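Below are structures written as structure tokens.
Here, each number is a calculation from the coordinates, and none is a lab measurement. The shown structure was predicted, so the numbers you read here are calculated from the model rather than taken from an experiment. Cβ atoms are built from the backbone, for glycine too; each structure is taken alone.
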Structure P
Amino acid sequence: METQSLIDLLRETEAVRFGEFELAHGGTSNYYVDKYVFETNPKSLAAIAEAFAERVGDTRLGGVALGAVPLVAATSIAADQPYVIVRKETKEYGTGNRIEGAFEEGEEIVVLEDIATTGSSAIDAVEALREAGAVVERVLVVVDREEGARENLAEHDIELDALVTASELLADAAQE
């Protein structure tokens, strides 16, 4: 999918909003990309999954719970690749897993995430996968807010690949 087509789709589904917003990391912003809007809309979810599928090749997928679960599930179908889900913490019940789903030690996994701001949740997921024996060198996100995630991930030898950057997403927003 072309970048502009994805931008148009995110705007069309009203996933991009303007105003005063508090972000998960504690900062504020004059715009907000609502992942729940684009993840719960079948048209945008399918388009994002197809765009991700074009970039993942034959690599096993990993999704960060909870936000990236719809993305990784839809991309798994679009790419015909299995996936794992990485929890923020180890479960205290049932199997006690932090990583749900199977993979082989030494297997390459690309982590999917919705929006990257600082990259901390993606880094946590990558580190959990690496500790479990996976090889993870890349995180693929829908939107890179360009607020340090790329640099923070690079410090952990992780490449950030984004379908859309904030600069692209907001480039002509003032004209609308």
Structure Q
Amino acid sequence: MNDNARPPAPTSPEPQDAAYWDATDEARELLNEDRFKEALIELRRVLEADSSNGYAFYYTGVALYEIAELAPARDAYRACLTTMPKHLGARIAYAHVLRQLGSHREALREGLAALSQAPGDGDCLHAVGLAYHARGDMTSARRYLDAFLETHPELEATLEVRTLLATMTAVDDFRDRRASDDDN
């Protein structure tokens, strides 16, 4: 499951927020057990009971992402942000899904919005760096991905980003050698 899928429980929720969170208990358990389709059924039930439950939309996005239904996951994250505009995990996940669907400009916009909400946050830096990379702006991608590595992320993400940066460097070196050879 993606790392943004399991945010901690709200720390000081409003009563309605706490009720929304509690309503997703069963679905979150199913997600933790990688039972995504069952979680979707439970989340549909939760949303039928109250279509303003942002957490249910968020976890619907998580489940859909995990079964590779990216466009519906995008829509679920967007619905979460409509009801809970400050849900950082949803905004970051939305940025990643937009990037994966080829909406690079929108992915960058959402990533930067997340970063303005949580300056210096590693997950935000990661989303922005990958969005810049997808847009072909390697200078900006390097800057944000290097900043992401400075947050000491988990090993898997660290290896992914280091591999991406090494590939970018190798491509730059190849272009430089080729340009030098063309000049001779």
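Match the computed value 2.0 of distance in nm of label points 7 Å out along Cα→Cβ at positions 127 and 143 to one of the structures P, Q, and report its label. Checking each candidate, the match is Q. Can you spot which of P, Q the value -10500 was calculated from, given it is helix-only ellipticity at 222 nm (-39500 (n - 2.57) for each DSSP H run of 4 or more, over all residues; to 500)? The value was obtained from structure P.
Quick check: 12 is what I get for relative contact order in percent (Cα under 8 Å, 6 or more apart), calculated from one of P, Q. Which structure matches?
Numbers: P: 16; Q: 12.
Computed on structure Q.
Structures compared: P, Q; top value of Rg/Rh (Cα atoms, Kirkwood Rh), for residues 15-86 alone, i.e. the largest, recorded for P. A value of 4.1 for distance in nm of label points 7 Å out along Cα→Cβ at positions 23 and 167, calculated from one of P, Q, originates in structure Q. When distance in nm of label points 7 Å out along Cα→Cβ at positions 47 and 63 is computed across structures P, Q, the figure 2.0 traces back to P.
When Rg and Dmax of the Cα atoms in Å is computed for each of P, Q, which one produces 18.7, 72? That value comes from structure Q.
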